[in-house]
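Undergrad: Below: a set of structures, written as structure tokens.
Each reported figure results from applying straightforward, stated rules to the coordinates on display, with no laboratory input. All values derive from a computational prediction rather than experimental measurement. Cβ atoms are built from the backbone, for glycine too; each structure is taken alone.
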Structure P
Amino acid sequence: MTVIPLTGRSRHLSLAATVATSALLLTACGSSSEPASEASAAPETTTSAAAASPTPRVALTYDGGIVVVDGTTLEPVGDLPIEGFTRLNPAGDGRHALVTVPAGFQVLDLGTWTDSSGSQQAEPKLTDLVFGADTAGHVVQHGDKTVLYADGTSDTTIYTTDDLLEDPGSLPATEVIPGGDAHHGVSIVLEDGTFLTTVGTSESRSGIKALDADGNEIATSDQCPSVHGEGTAMNEVVVFGCSDGALVYDGGEITKIDAPDEFGRMGNAYVSETSPIIAGDYKSDPDLEGYLLHQLTLIDTETKTMKVIDLPEGVEYTFRDVARGPEDEVLILASDGALHSMDAENGEITTSIPVIDPWQGPAEWQDPHPALKVVGGTAYITDPASKKLHAVDIATGGITSSDELPGAPNEIAAVEG
């Protein structure tokens with residue numbers, strides 16, 4: 001394992017240069033594992049270029065509100081009150097996020113631009129627009145569609161992603177596909193109109209079914225106990241997690257991949273649409289207490305095989321702490337406080353960047369604990385203990401840190417602008 005040395009966890013570099021020059025930095029990352037110096041990280045020309053185009057923004061929930069920060073400077077640009085535990089999901093259009101509320105999915109406008117020139121940013125706003133749903137659940141964005149799942153009815157609401165940008169005062173046209181028995185599930189629409197959705201009841205979940213664009217069933221499987229989560233890999237191959245392996249949907253056929261353990265639960269998929277490899281969280285001990293996991297599974301969607309990776313001692317994570325990087329690598333924010341990069345082909349950890357102090361797993365999954373989101377070449381990492389957000393340049397190891405936020409950050413959503 002290679003540890004990239006830093007000169008302190010609170011080190012501040014200019015992320016504006018990081019975003020504007022991400023292509024250059026990614027080209028150079030193979031030549032050096034040292035973080036860039038402050039002088040080289042923030043040339044005046046790149047700072048000016050970054051200011052002339054939309055920049056990322058990051059939304060963070062905390063107890064009592066949602067704070068929105070500039071994705072380059074990490075300075076707050078909005079603080080919106082909201083009650084109760086809420087979940088955040090990017091809407092897929094570069095500007096909006098969807099907030100789970102009792103009535104459904106409420107539209108959060110992060111204000112990443114004001115007009116087509118993109119030269120200015122707008123004030124963030126929690127709009128009055130709500131996609132109605134009984135017990136709002138998963139949000140999936142794939143191709144040009146955003147898909148919303150209601151756990152209370154198993155209904156699926158579908159809209160064309162960019163239509164949400166057309167009229168800020170109204171919701172876009174939607175299609176609702178009625179569900180069967182209500183359960184905590186998920187749906188996805190492929191580019192040819194194929195509709196995939198989970199099957200189950202409020203007591204148990206068993207598998208998936210696939211319908212063509214005309215609503216005709218083309219494939220089904222009930223060999224996926226506790227089906228949960230989905231992810232789409234290269235060539236639109238879709239994986240769903242099971243408590244004993246995974247289901248893979250590929251071109252009209254469903255294949256069951258058995259876990260190497262009698263109990264081998266995968267519940268969340270971390271994907272890149274340019275890689276055939278899907279990373280999944282993995283739990284082989286049904287009696288394991290807490291939410292920290294020490295194994296991760298890699299599923300090859302071409303060979304339909306699964307292998308389980310035992311992580312190094314001290315490298316544990318929760319479902320919020322895994323993402324894919326710009327080179328299709330698997331990124332893990334571990335309980336040792338470091339951001340680890342894993343080669344998706346062989347499961348080897350290649351670099352580790354210390355970012356935050358070591359942390360303990362949450363007592364309940366909803367409790368604030370460190371989380372990871374990746375936009376382009378930047379990894380955003382929440383730090384509830386210090387009430388801060390950190391942005392890591394994946395290529396150089398440079399870190400930008402926010403000032404103290406209004407509360408301990410919990411859920412996170414980032415949009416590219």
Structure Q
Amino acid sequence: MTTPLAEVLDGQHAAELRKAARALLKQPLILARGRYAEEFRLVRRHAVELREWFDRNTGWPLRVDAESARLHKTPGVLDDATHPAREAARAAAPFTRRRYVLLCLALGALERGESQIALGRLADQIVLDAADPQLVATGIQFTLDRRDERLDLAAVVRLLLDLGVLRRVAGDEEAYVSGAGDVLYDVERRVLAGLLATRRGPSTVQAETAADRLVQLVAETALDSDELRFRAMRQTLTRRLLDDPVLYYDELSDTELTYLTRQRGFLTARVADLTGLVPEIRAEGIAMVDPEDDLTDVRMPEQGTHGHVTLLLAERLVRADGPVTADQLALWVRELAVDYGGFWAKSAREPGMEAELVDQAVSRLVALGLVSRTADGAQPRPALARYAVGEPVVRESTSVPMPTQRKADQA
């Protein structure tokens with residue numbers, strides 16, 4: 001039987017909508033040109049439905065124009081530091097505190113500047129802004145006198161290139177770092193204007209602590225009715241289901257846990273229908289599992305030495321009765337190196353590398369919600385149990401007679 005045309009069109013529409021939604025979750029800023037051009041066309045085609053879904057379920061505004069699509073994501077948890085900005089390079093090193101400051105200063109300078117700018121001029125403006133007494137009082141210094149400072153600026157610029165805020169016209173950042181040349185950029189002002197994802201301007205925030213400033217940046221209007229409070233709670237929980245590897249019940253307030261218990265089926269079904277994520281519901285919490293293994297910036301397991309060490313430590317941590325100290329983790333790495341060191345990079349087998357291997361492994365496990373850091377080590381969390389490896393069981397073989405093949409009758 002042939003499939004009715006309406007069903008075919010409905011299936012195609014659902015597949016396109018899912019692909020567009022997943023693209024926005026993976027890359028909240030999508031340009032009309034570049035490697036996400038196909039996904040941008042789908043987002044623009046289904047912008048009305050996507051805008052309505054994200055506004056209703058997450059409170060994330062979606063802006064789409066002819067040049068870009070921007071989903072203004074705000075996290076459900078504001079103090080999660082496990083998914084930092086990273087270099088747009090193979091090493092993908094996380095941004096340091098100074099690089100974050102340089103990024104903010106660069107964005108401010110670009111906002112005030114022209115449609116084209118040279119890296120040298122951008123650097124001069126950043127040096128002037130960095131001399132602000134309030135920044136100096138925090139210990140931030142930037143003078144361009146040292147090579148490491150120029151490397152930090154180059155990393156910031158490459159991130160802006162990757163985001164589409166800048167477009168290189170001539171020159172190369174390496175030449176600038178070595179003092180052999182300059183670089184000229186076009187400034188994509190529409191992309192720049194949509195980069196900030198806050199509900200209010202940072203200059204209007206008066207709080208003293210960083211935590212309070214973050215709260216004020218994303219705070220909604222007064223929630224003066226039960227309907228608004230329930231909506232805000234639904235949106236926060238949906239954000240966490242979409243963004244966090246695991247939503248643990250013990251991280252929720254009593255009100256949030258009661259609401260989630262009653263609305264769990266509705267919330268997980270809404271997320272699953274749009275994104276294709278599969279809810280895995282356990283006694284300790286909920287994980288929205290991605291069968292395509294695409295909507296994550298940290299994978300487990302992962303290839304390479306650090307990925308292998310992380311997996312091996314996870315198998316040992318899952319058998320621990322409680323917190324494990326950093327010294328014990330380092331001892332495990334030394335023991336594991338005896339059996340598996342031949343598969344690791346040569347540098348990882350050098351004496352004294354255990355501490356670095358442990359730190360990177362624990363950082364990856366924390367980012368995945370599998371362990372939590374302690375004052376001196378790591379504490380396994382319930383979701384780590386999915387990486388448990390049982391002891392092999394050898395069964396005694398029983399002798400089973402082979403069936404007798406009956407000969408064909410002879411004439």
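Undergrad: In terms of relative contact order in percent (Cα under 8 Å, 6 or more apart), which of structures P, Q is highest? Present the calculation step by step, with values, prior to reporting the outcome.
TA: Numbers: P: 15; Q: 12.
Top value of relative contact order in percent (Cα under 8 Å, 6 or more apart) goes to structure P.
Undergrad: For mean projected area of the Cα convex hull in nm², which of P, Q scores largest?
TA: Details: P: 18.8; Q: 34.4.
Going through P, Q one by one, mean projected area of the Cα convex hull in nm² is largest in Q.
Undergrad: The value 4.7 for distance in nm of label points 7 Å out along Cα→Cβ at positions 104 and 336 was derived from one model only; which of P, Q is it? Each step should come with its number before you reach the end.
TA: Working: P: 4.7; Q: 3.7.
Only one of P, Q returns 4.7 for distance in nm of label points 7 Å out along Cα→Cβ at positions 104 and 336, namely P.
Undergrad: Once distance in nm of label points 7 Å out along Cα→Cβ at positions 64 and 136 is calculated for all of P, Q, which comes out largest? Intermediate values should be presented prior to the final figure.
TA: Working: P: 2.2; Q: 4.9.
When distance in nm of label points 7 Å out along Cα→Cβ at positions 64 and 136 is computed for each of P, Q, structure Q gives the biggest number.
Undergrad: Work out which structure the value -1500 belongs to, where helix-only ellipticity at 222 nm (-39500 (n - 2.57) for each DSSP H run of 4 or more, over all residues; to 500) was derived from one of P, Q. Write out the running numbers ahead of the final one.
TA: Working: P: -1500; Q: -15000.
Computing helix-only ellipticity at 222 nm (-39500 (n - 2.57) for each DSSP H run of 4 or more, over all residues; to 500) on every structure in P, Q gives -1500 only for P.
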